[in-house]
Structure I
Amino acid sequence: MALILLVYLVLVFQRAVMLMQTGEAVGVVMGVALLVLPVIAAWAIGRELLFGAQTEKLVRILDAEGNLPVEELPTRTSGRPLRDAADEEFPRYKAEVEAEPESWRAWFRLGLAYDASGDRRRARGALRRAIRLYRTSDR
């Protein structure tokens, strides 16, 4: 998908340059607007890809240490854990973060618990916090 979007962004960039080269006010304004959109999209894609790479790195570290949570939660047909079952496990991970607020491992496991509970916004926040703590930790 990122490759398809990259092709799209290149085509939009070409159209933007063509519009600006017309010299007409409307064309220049539309060209500038078309230049801004690909920049914003490229930034967003880059940020998401970097987030994915960083979380994957932390998953590999936790897995190698044997600290990756392995719950046998009941799942839906889609493979996602049932929310009620995931919510029952959540307090354990929240208590771990409260006990060790500077532990990237605790924050990462909390992010996984949020995700299993269906709270994607908090999951991403906890995972971002884990990434920041990992960068500043002695690992």
Structure II
Amino acid sequence: MTIAIINGPNLNLLGKREVDIYGNQTFDDYFITLKEKFDQQAILTYFQSNHEGGIIDHIHEIGYEYDGIVLNGAAYTHTSVAIADAIAAVTTPVVEVHISNIHAREGFRQHSYSATNCIGVITGLGLKGYELAIKYLIDRKK
């Protein structure tokens, strides 16, 4: 089983950026932990881009081959119809994840264009949300 994690803009700054909201761990360090945790169950890949087109291209590249995608579109969640359309266009199931609780933040962050095309959304559970999304995708495939 192969699962991709795709992170959107500014998530390359985890561990440095707004640590009161996003914590002080880098995603690269956390990804090592995830790979170790799911080593026997799934092959995990990781892609991050600050560019909308890069995220769309990556969804297109893997969206017919992988068994699951965990997507944190970051700010593009609230603005990108194009990413939502890319999710709708592929057959790989997508779980949307947000580190912070988007429903407890500014009004514009409370709407997700991409959620409509995802099989589920996990929000506000910190980095643990990625682990839960991966576990769900693995369990769903059994």
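If Kirkwood radius over Cα pairs in Å, for residues 80-127 alone is calculated from each of I, II, which structure is the one that comes out at 11.3? Walk me through the intermediate numbers first.
Working: I: 10.3; II: 11.3.
Of the structures listed, the value fits II.
Using the calculated result 0.05 for FRET efficiency 1/(1 + (r/R0)^6) of positions 40 and 72 (r between Cβ atoms, R0 = 25 Å, to 0.05), pick out the matching structure from I, II.
Working: I: 0.05; II: 0.55.
Structure I accounts for this read-out.
For helix-only ellipticity at 222 nm (-39500 (n - 2.57) for each DSSP H run of 4 or more, over all residues; to 500), the calculated result is -27000, so let me know which of I, II that is.
Going through each structure in turn, the value belongs to I.
When FRET efficiency 1/(1 + (r/R0)^6) of positions 32 and 64 (r between Cβ atoms, R0 = 30 Å, to 0.05) is computed for each of I, II, which one produces 0.05?
On the way: I: 0.05; II: 0.60.
Considering all the candidates, the number was obtained from I.
Looking just at mean projected area of the Cα convex hull in nm², which of the labels I, II belongs to the structure with the highest value?
On the way: I: 11.8; II: 7.5.
That would be structure I.
Comparing relative contact order in percent (Cα under 8 Å, 6 or more apart) across I, II, which structure shows the greatest value? Mind dumping the intermediate values first?
Details: I: 15; II: 26.
Going through I, II one by one, relative contact order in percent (Cα under 8 Å, 6 or more apart) peaks for structure II.
Only the coordinates and a few stated rules stand behind these numbers; no lab work does. Just so it is clear, the model here is predicted, and its values are computed rather than measured. Cβ atoms are built from the backbone, for glycine too; each structure is taken alone.
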